[in-house]
Structure 1
Amino acid sequence: EILHCMANVLGANSDFSLYDSLCLLKQANSVNPIFENTLKGNTNNGYCRGFIYELFEALFKPEFEEWAIYIESGVDVTQKMKRIEERFYELPLKTFRPDIDAQKIRLPETFRRLANAALKLSAF
């Protein structure tokens with residue numbers, strides 16, 4: 001629940017969208033056609049993963065689901081995890097971009113959900 005809420009919060013502001021950043025760069029100057037994958041690689045690598053909406057949608061959420069399967073059943077999810085990352089690089093960032101206006105409207109509900117999740121966690 002918290003993971004999904006965090007994505008919703010990030011999706012409510014273009015500052016947290018890698019796609020919006022790429023669009024701003026393209027408006028300012030010409031951008032190498034392969035630069036999108038460079039941007040993706042700079043935000044998703046072995047030593048760093050940022051709070052970026054597209055990473056939550058393309059990677060964090062599906063990876064979390066696979067880890068949950070692994071934890072519950074012990075089934076090897078290595079290949080599925082690799083496929084999730086491959087898909088991130090295969091598809092354009094536009095595929096994962098946030099609907100900022102819709103996310104802004106949902107912010108009050110998102111924060112209520114976060115508060116409820118925090119209360120459940122504090123009960124442990």
Structure 2
Amino acid sequence: MTYIAAHRARLSERHYITDATSGTHWYNFYAGKLTEYRRMYGDDFCLVINCSETHDSAYVLPFKDVKEMFSPEYLNGTRWVGNVIKENLSVSLGGKPMQEMCIDDFHNAFELLQEAPLPF
């Protein structure tokens with residue numbers, strides 16, 4: 001069982017977790033849910049993109065480090081959408097240039113999850 005699967009209920013209390021298990025690692029984060037985490041924790045929480053149901057492959061993104069990627073002008077209705085491809089996070093919206101950020105340092109960085117159980 002993956003770390004995220006084993007601890008998802010507890011982790012979700014403090015961190016916003018989304019799944020991106022398709023071949024393109026497509027993900028979405030909803031603005032309303034993100035606003036709730038910000039209301040409770042300011043910028044002191046993580047966005048977690050879980051890329052596998054069978055083995056540990058997740059990106060643990062401290063919100064304070066990636067919040068610029070999730071600006072209102074890139075909202076697609078009520079959510080941000082993008083992909084994780086070759087260690088790069090993208091946020092896209094039709095008609096706008098894609099935003100990208102290298103996130104390889106955050107792969108399986110479970111130690112960044114505040115108030116989380118130890119990984120192993």
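Any read-out appearing in this document is the output of simple, stated calculations on the displayed coordinates, not a laboratory observation. Keep in mind it's a predicted model, so treat the numbers as computed, not measured. Cβ atoms are built from the backbone, for glycine too; each structure is taken alone.
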For mean count of other Cβ atoms within 10 Å over residues 54-61, find whichever of 1, 2 sits highest and give me its label. 1
Structure responsible for 13.6, with mean count of other Cβ atoms within 10 Å over residues 46-53 calculated and labels 1, 2 on offer: 1
Matching task: -20000 is the computed value of helix-only ellipticity at 222 nm (-39500 (n - 2.57) for each DSSP H run of 4 or more, over all residues; to 500). Pick the structure from 1, 2. 1
Value 1.02, calculated as Rg/Rh (Cα atoms, Kirkwood Rh), assigned to which of 1, 2: 1
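Identify which of structures 1, 2 gives the largest calculated value of relative contact order in percent (Cα under 8 Å, 6 or more apart).
Numbers: 1: 43; 2: 27.
Top value of relative contact order in percent (Cα under 8 Å, 6 or more apart), among 1, 2, belongs to structure 1.
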